Structure P
Amino acid sequence: MRPPAPDQAASALQPVRERLLRSARADAEELLARADQEAGALLDAARAQAAAILDDARKQGEADAAQGHTAELTRVRRTTRARELAVRRQAYEELRRRTTERVRELRHTPDYPAIRDRLTRRARRLLGPDCEVAEHPGGGIVAHAPGRRADCTLDALAARALDRLGAQTETLWAP
């Protein structure tokens, strides 16, 4: 038997070759379609994951901002309160200074000898009739008895008067 001629062999294999090519093309198209589907599914999953990450990041950022805002608000409130208390303290110290000055001016009034006598009598009632009484340079008197002392100076009297007012003094500068 003689081998077929090259043209004859090629023409006889032509239908097989075409079938194989069609089959390979169909397989390739099917493979590409599956790859496209898988790529689309992967992209959809990646987009969903990215959206979830962005949503979580946004929520965390809002929570951090709220926490930062709360901390800043607390700091501002504390600073404001500290300043308010400092101003109140200054106002009280100014009131105390002015009150003391006004009470000290009593030394230069005609009534001062009578005031000094009343302070002396008060000290003797507190410490006894044998206590030592001395006039204070700032006005008023200081009395001593063994183990005890009575401060009836004008400065002490002004301070005690303000202390008795207590929280009422704040009404002087409260709105």
Structure Q
Amino acid sequence: MVRIADACFSRSIPYVSFYAFSTENKFRSPTEVEGLKKIMEDELGGIIDKLSSGNIRLNVMGDISYFGERIRGLINEGVERTATLTGGVLNIALNYGGRDEIARASRLCGEKPIENFLYTAGQPDPDILVRTGGEKRLSNFMLYQLAYTELFFLDTYWPDFGEEELNTVIDEYYKRNRRFGR
């Protein structure tokens, strides 16, 4: 994740989002869920240090109350530590579901624009979504924000996705004619 985020930020892409743990992931086998949590716990500190040194702000999308105190503490520390950084924004979706986000924002917004209450409030909608692993679905990710996003579905699995694939996606993106429904 950090490797691809760095590659995006070095290409002046100011907002980068990763779907790290969905609301549905918690229904996988207990062994797999605990393994995913262990990876988060082991990696978050290093990610936060890297973001801080790179002037990148961490934004977490999702309901982190699901996670234990240690993971919540690391997340909160990272958000606080990077809150004033201006070199870019890394959105990490943790216990996130697009439907849950829309329902949450609807409850909070009243008569105000719903965009103000999404986890990505103040950020532009994504220009590009890359789905790896041969899947051809959004899997409940940023359903509201992806309305006019250019979608790329790749057979490459995430661990093998590198700068070459990123460059191919970006090159293809610039060839597309974006009309935004017009």
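Please compute FRET efficiency 1/(1 + (r/R0)^6) of positions 80 and 120 (r between Cβ atoms, R0 = 41 Å, to 0.05) for structures P, Q and give me the label with the greatest value. Could the numbers behind the result be given before it?
Working: P: 0.25; Q: 1.00.
Checked P, Q; max of FRET efficiency 1/(1 + (r/R0)^6) of positions 80 and 120 (r between Cβ atoms, R0 = 41 Å, to 0.05) sits with Q.
State the single structure among P, Q that was used to calculate mean count of other Cβ atoms within 10 Å over residues 64-71, giving 10.0.
Details: P: 10.0; Q: 13.4.
Label of the source structure: P.
Hey, relative contact order in percent (Cα under 8 Å, 6 or more apart) derived from one of P, Q reads 22; which structure? The partial results should precede the final answer.
Working: P: 14; Q: 22.
So the calculation was done on Q.
A value of 0.98 was computed for Rg/Rh (Cα atoms, Kirkwood Rh), for residues 32-103 alone; which of P, Q is the source structure? Mind dumping the intermediate values first?
Working: P: 1.72; Q: 0.98.
Only structure Q yields this read-out.
If helix-only ellipticity at 222 nm (-39500 (n - 2.57) for each DSSP H run of 4 or more, over all residues; to 500) is computed to be -27000, which of P, Q is the source?
Values: P: -27000; Q: -13000.
Among P, Q, the structure yielding -27000 for helix-only ellipticity at 222 nm (-39500 (n - 2.57) for each DSSP H run of 4 or more, over all residues; to 500) is P.
Here semi-axes √(5λ) of the Cα gyration tensor in Å has been calculated and equals 24, 21, 18, so which of P, Q was it run on?
Details: P: 113, 15, 10; Q: 24, 21, 18.
Computing semi-axes √(5λ) of the Cα gyration tensor in Å on every structure in P, Q gives 24, 21, 18 only for Q.
Thinking only about distance in nm of label points 7 Å out along Cα→Cβ at positions 56 and 88, which of P, Q has the largest value? Intermediate results must be reported in sequence, preceding the final value.
Details: P: 4.8; Q: 0.5.
Once distance in nm of label points 7 Å out along Cα→Cβ at positions 56 and 88 is worked out for each structure, P has the highest.
If we compute distance in nm of label points 7 Å out along Cα→Cβ at positions 72 and 128 for structures P, Q, which one ends up with the highest value? Write down the numbers at each step before the final one.
On the way: P: 6.9; Q: 3.7.
Of structures P, Q, the maximum of distance in nm of label points 7 Å out along Cα→Cβ at positions 72 and 128 occurs in P.
From P, Q, which structure was distance in nm of label points 7 Å out along Cα→Cβ at positions 48 and 144 = 2.7 calculated on?
On the way: P: 9.5; Q: 2.7.
Answer by label: Q.
FYI, it's all coordinate maths here, none of it is from the lab. Being a predicted model, the structure only gives us computed values, none of them experimental. Cβ atoms are built from the backbone, for glycine too; each structure is taken alone.
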